[in-house]
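Q: Take a look at the structures listed below.
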Structure P
């Protein structure tokens, strides 16, 4: 397909990676353009940084309900996860779950996360040849999150199998639509575990969530605590969404560093660059390519009228390469500053609640892997899943030399 007729809702359009040239064409000539979802629903594509940020921040005009998903990931939004809530209901869940990601709690996780990173890298060294996507990129966030949630170790291998399918949903290698839904399998397990913790409290994340209370909830006419059902739903969202960002960032970051040895040399010489390096990896990769919003009232975006009820798709992959904001955006620069990348949702009330944890995981990984990368070489070209939702690599076979 050419840059003029590409269907952004067709996962096949991303088979060779994000179509950056097409997005560049749209930013220049059609920053808000018409499209159609895979089920025939009309929509608007929004591709410039300024407009993606504005839509993301304006939750009153652009709603996340009933779903932010498109294409093959458009699933039944009932019960609604935090991502699909707006207004007071969204604020309630966000405030009641904030303690899981409080700065002090994240600081306490740094050493355990580094331990997981070092253990995974040591396993990789012992193998000599391995799949970095499967053996490290998927397992790192999964093991961190299951440690955070204190999931029994005997159940973790089963859950990892479900998680593999969620991050590659729609790819035939991981099962067809006729099989059990991996999201529902994860949700069912964590739903039951939340009810178990409600009856048998412990010093863990589930009990923390169940014990949380929201001051002023009565004024809003909302419950002041999360039910076990809500805790199970939040935990399942945390698992599925929390894995994706790091899964993509690790594989994409490794490929970028292998392709840009000058930048790898900078990082190896100066670990003080880790904060800006992580931000640049997130901009460069942009793990989640897009989300959808629905206009609540008649409005306009960049002068284009948008009617109430119409779907708007904001493309973070395009916004993060917008030459109006980033100098030389197609250059991978670990020292880039400023770097207003939108990889965690463009700001506003729906900014990713776990972004601090994801950044921490990425920084610890980059720190741990930097001295190993000069010894890595690709065994074969990276294999990408068939998806337009994530900028991911499902297999990245490498060897040590």
Structure Q
């Protein structure tokens, strides 16, 4: 049993590694071709190679489930073609035991996937954002008006922070801050700064202009005549500092896709969104998807099992590989479709994240049951 498991593991690991290297090479090559148009004095060829190297963990994170599916199909189809699966079955290993062996083989890959999801991918994405900001001057999730954050000041005031441009993940250009009085439901003051820095929960502003409202806006607007008194005062300061709930991690979260964040940072950002009554459903779904990511690998190996277990008299390895690739593409599309449909219809986050896995696992178990049921009569007749 142990020898058979080691042999199966070596075959699946070898083919999966080959598939990963091929897919990584293809995606990296096409991405490099697409990036060649951006080469200039600031963005050199070496910078492009460094950027592509940083994106390898993210690509590996995306490609690992499909690579495991295709690699397992290739390995199992090869074993079936060489009648080695038949030998395992004759030696007393049932389909159930074979499936349990495949799940045990997947456990080390699940551990690697967890480390990749929690450490390598978030770190690589942060570094990629830094390089993109410093070299290309681009931001992935920036709106035309910049980045917007909302936070409470005290029980009766809150502020809205608008960051127009990020020079790096700590240095900011052009900040506009709006402060509101929640009790009177009116604007209090506006703070603008040419430069800012965020460090240790302190937002430091340089070259500051403070425009403070001196009137009751609702009363003034309700009057037909122009106001006689001064409506606002303007104060200029060289520097202004104040504590903020906006941290570097939360600033980084605006540059990263929720699926690319670590669980700790994702929970921190969800807490920030909920404290400020902002939409957090997309990030909660991402949290469920991260939790189910190792489980997806089990689903992939289970999907590969019925494809590989089918016995063909004349080869059929190429057809099995094609079916495996097709199933991988369909699963990827179904995963994205479930995400979009779940977000549009406000479905429970756990259902949006787990539904494709549940459906795929059900189909795989059904296929294994049908294969096992079909093989039993023929075995009985042969024994007669």
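Where a number appears in this text, it was derived from the coordinates with a stated rule and is not lab data. In this text, all values refer to a predicted model and were calculated from it rather than measured experimentally. Cβ atoms are built from the backbone, for glycine too; each structure is taken alone.
Q: Given a value of -14000 for helix-only ellipticity at 222 nm (-39500 (n - 2.57) for each DSSP H run of 4 or more, over all residues; to 500), point me to the structure among P, Q it was derived from. Can you show the working numbers first?
A: Details: P: -14000; Q: -20000.
That value comes from structure P.
Q: Also: Of the structures labelled P, Q, one was used to calculate distance in nm of label points 7 Å out along Cα→Cβ at positions 22 and 190, giving 3.1. Name it.
A: Only one of P, Q returns 3.1 for distance in nm of label points 7 Å out along Cα→Cβ at positions 22 and 190, namely P.
Q: Out of P, Q, which one gives 5, 22, 33, 27, 12, 1, 0 for P(r) over Cα pairs in 10 Å bins from 0, in percent as computed from the coordinates?
A: P
Q: Figure out for me which of the structures P, Q the number 27 belongs to, where relative contact order in percent (Cα under 8 Å, 6 or more apart) was derived from the coordinates. Working shown, then result.
A: Values: P: 27; Q: 18.
The structure behind it is P.
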